[in-house]
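See the structures that follow.
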Structure P
Amino acid sequence: MSIPSWVPIREELRGEEPYGAPQIDVPVRLNTNENPYGPSPEAAADIAEAVRQAALELNRYPDREATALREALAGYLGHGLTAAHVWAANGSNEVMQQILQAFGGPGRTVLSFAPTYSMYPEYARNTHTRWVAGRRREDFAIDVPAAVALIEAEQPDVVFLTSPNNPTGTALGADELNAVLKVAPGVVVVDEAYAEFRRAGTPTALELLDEQPRLIVTRTMSKAFALAGGRLGYLAADPAIVDALRIVRLPYHLSAVTQATALGALRHTDELLARVDELRSTRDETSAWLADRGYDVAASDANFVLFGHFTDRHAVWEGLVDRGVLIREVGPDGWLRVSIGTPDEMRAFRTALMEVDPR
């Protein structure tokens, strides 16, 4: 894509490309960390009925505070949270952008640790927030002394931590998070988009909300809830943080249809999350299989696995696409990421990889 010179776009946007994973029509798509199992017919029917009821009042604006939805999300999260602790938006992408609209901006800094989610610097660019990226260790964990030193030097207004991290799948330990919280002068955002997939014993930052008023924990219904098409992200934080975000949200930003869809899905939480254990098991089996074949494999608490190294990862990626399997060419050079799919999809992935990269 090329923007013509006559278009008066902001100069820092000229030459930029819109975000997006490749969308290629192949039999096996394992590149965007979607849940491969959709809602049951019963859950889909309940959601459809909720949307039908909402459609009868589409001439009216939706509840701009999404009160019922926030109450339901608080009940799902537990930890003594109430609707006042929860905020929701159109995917965790909008949640993150609202955070930088409220706490970032001109003259302010957001800091994170690469490799991490590739949209973070774009949120910073779009909100005129200075972007600073530290580096993770070779095993993709946070280097605590280096992280503390960087935060003390930069004094960021916002710190983004991701647990489990995308694209590596690695999760934060309590010591890492506490070290950052101790020195960060502004808000600390822990992006837990893949939290439901974490292994037993891996902590959630929700446990620290009572004692850390500047902590924000973000979640999404796109992954574990198999609701990527519903576009519902949310966060938990101190009510004062939520009130700050309400200042920058657009009027009626969350449609009645979106609210009805998410509430319908939450009524089927047990069913929609029933496949999470199966996906965890498949992830661990895939990690072990890749390691047995001689690949380096990042320890994953998510629904994907990052593996390498490849001298020419693009050639491997293309070879898989030629065989009908789409994974993601993302993250550190020499690594590839595969989302966890159904057993049949993972068999197709293994077969194609052995053909493309025999070891």
Structure Q
Amino acid sequence: MRFIHLADVHLGAVPDRGCPWSKEREEEIWSTFRRVIAGIRKDPVDLLFISGDLFHRQPLMRELKEVNYLFSTIPDTRVYLMAGNHDFISRDSFYNTFEWNSNVVFFKSRELTWVKDPKLDVYVYGLSYYDREIKEGLYDKASPIQEEGIHILLAHGGDEKHIPLSAASLAAAGFDYIALGHIHKPQILIRDQAAFAGALEPIDRNDTGDHGYMEGRLVNGRIRTEFVPFACRSYQQLVMTLHEETTQISLEEAVKSQIFRRGGRNIYRVILQGMRSPDLLLIPEKLKNLGNITDVIDESWPAYNLPELYKRYSGTLIGDYIGYFLSKGELDTVQKKALYYGLQALLETGSRR
């Protein structure tokens, strides 16, 4: 027995809305889902689990038909899916009346139910969201029925507003595998027993790292799983360390070099750190034009010699300003910003008493 576990596909999402690549990202989410189905056609699996949020919002009828067609192209694979908090079953949802292909099981009930796979000795459990938020721990008391076979739970949640999960309760429940959704970063909750597949494609700039799906196999009566990276690109943090010799042009060249090395299709958040020359005029918009860069965060500091400046401007407004902060000892981030930004303004205007 072999299966693929997907979650949080978010068909219909428009990541980084307003950015030049946003429309392309919307299409890529569909494209990557289609690639998964095409891969199953080429190398069939017995079961496909989708643990909620197949859609980013209420699915349109035409979108359900498109997905159902894709499922029809893998007739030997049994598909099990549920509605999550993004595509929850509202009163007028097309989920209510949609007729799925014969190889698809949609867990339509708000209560946990189970079905036995018609070909395998496998029992699959699931429920669907009927609201955006469910604060009750609906899975805390979930347990498999007393039947021989493999028991697999589809579950969507993991925070206080979306079915809180207890790892201890899940571990003690007795399921052979728990296919989790809602958390976008893939992670193993219990080795070979419970895992978040993560979003198939990263949905926003916080979804850093690899994305894809979980693949599972039954080996000597036990489930064995592995994560399969599958997304066409990733969000990455690009940390650039500045020094006193750094110039705007040298920084631009360094950013371009890093993007070339890591991959031009990836999407970056550039973080500037280190100590830069006080007279360096940073122009973040120029950095943004070098690639798929969502934002530039300046955490660098001007390399002022504070004791020397304090001595030079003793008895002036600038000296008093520096002395006030030096008297505080170790400064937190907010105090540092106040010191350096204020000092830069005072030095540029030449303020003295």
Structure R
Amino acid sequence: MGKKLTTAVAATLVGALGLTACGSSDAAGGKETTIDLVAYSTPQTAFGSIEKAFQKTDAGKDVKFSESYGPSGDQSRAVEGGQPADFVNFSLESDVTRLVDAKLVDSDWKTATGHDGIVADSVVVLVVRKGNPKKITGWDDLVKPGIGIVTPNPASSGGARWNTLAAYGHVLANGGTEADAKKYLTDYFKHAVSLPGSARDALTSFTSGNGDVLVSYENEAILAKQKGEDIDYIVPDQTLLIETPAAVTKDAPKAAADFRDFLFTPEAQKDFRESGYRTVIDGITGDVEGANDPANPFPTPKKLLTVAKDFGGWDAAKKKFFDEENGIVTKIQIATGTSE
């Protein structure tokens, strides 16, 4: 297939030049607080709007943000290793759990908001070139001759792990066996022509001309269309619900918890929606620019898998699929030469 595997270098400390330790200082009008926000790569646009809205509230007065975006796993490990963080938003629950184990986040973080700590949802989609020249309609088309896949690397990216479970799970959803799913996943990685470090880097790789299909978040596809990229996207009949968790660290200022709570308000959820995310509270409506159908932007797939119901939760999924020595995906990537 003339495969040329490219791997983008993960930039763990995106925006590090603007990163400062949390704290407060005297400022005109009162005491200024800085929230160190550390997140995975895709919600940056949404947070840009949400932060401004929060700053207009009483709780957000005199609050500033220092931001760092990058691959979810790398970001979580960086915080564990000492990177300043007051508020974290990752793409995987296990990346928050790492900080619980490190005594940086309270163990009750999931119950602190009443939403299991999930601030926004999405689903795994297939992004194609404008007009869909390769006629891709679902997962099985990805492993046909001549198709090159772009997806982030599961070693660093939470988005890649959602993608990989969706690819594996679609076989089971169609009545296949675990052996069938492993064979499909092997073919899937054999077709990979680019495995960047993050979901955002994968989008950049695809829009730069690599591959024929990008496996990505629905919100990433919508945002790319909003920005004028010549792409289309398909919501597969069988796909996986993506749930993105957020938490505050133990030593964070009160403003960080206030900001986390603000994310569940209709105003903040509307910003998430307009950036292509599926909301976690009811009653948020309105057209979404860039969606396949702006008036009905978030269709319900025929079979919507969840990590909890179909993979036993993230602890079980991480051990079964992504264990560094015995994980199914780890072994397949080594066998297919796509582990680095």
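Given 16.7 as the derived value for mean projected area of the Cα convex hull in nm², which of the supplied structures P, Q, R does it correspond to?
Values: P: 19.3; Q: 22.9; R: 16.7.
Going label by label, the one that fits is R.
Oh, and also: Here distance in nm of label points 7 Å out along Cα→Cβ at positions 123 and 243 has been calculated and equals 1.7, so which of P, Q, R was it run on? Let's see the in-between values first.
Details: P: 2.3; Q: 6.5; R: 1.7.
Going through each structure in turn, the value belongs to R.
For structures P, Q, R, calculate distance in nm of label points 7 Å out along Cα→Cβ at positions 107 and 323 and state which one comes out highest.
Working: P: 5.7; Q: 6.9; R: 2.4.
Of structures P, Q, R, the maximum of distance in nm of label points 7 Å out along Cα→Cβ at positions 107 and 323 occurs in Q.
Every number in this text was worked out from the coordinates using simple rules, so none of it is lab data. Model, not experiment: these values are computed from the prediction. Cβ atoms are built from the backbone, for glycine too; each structure is taken alone.
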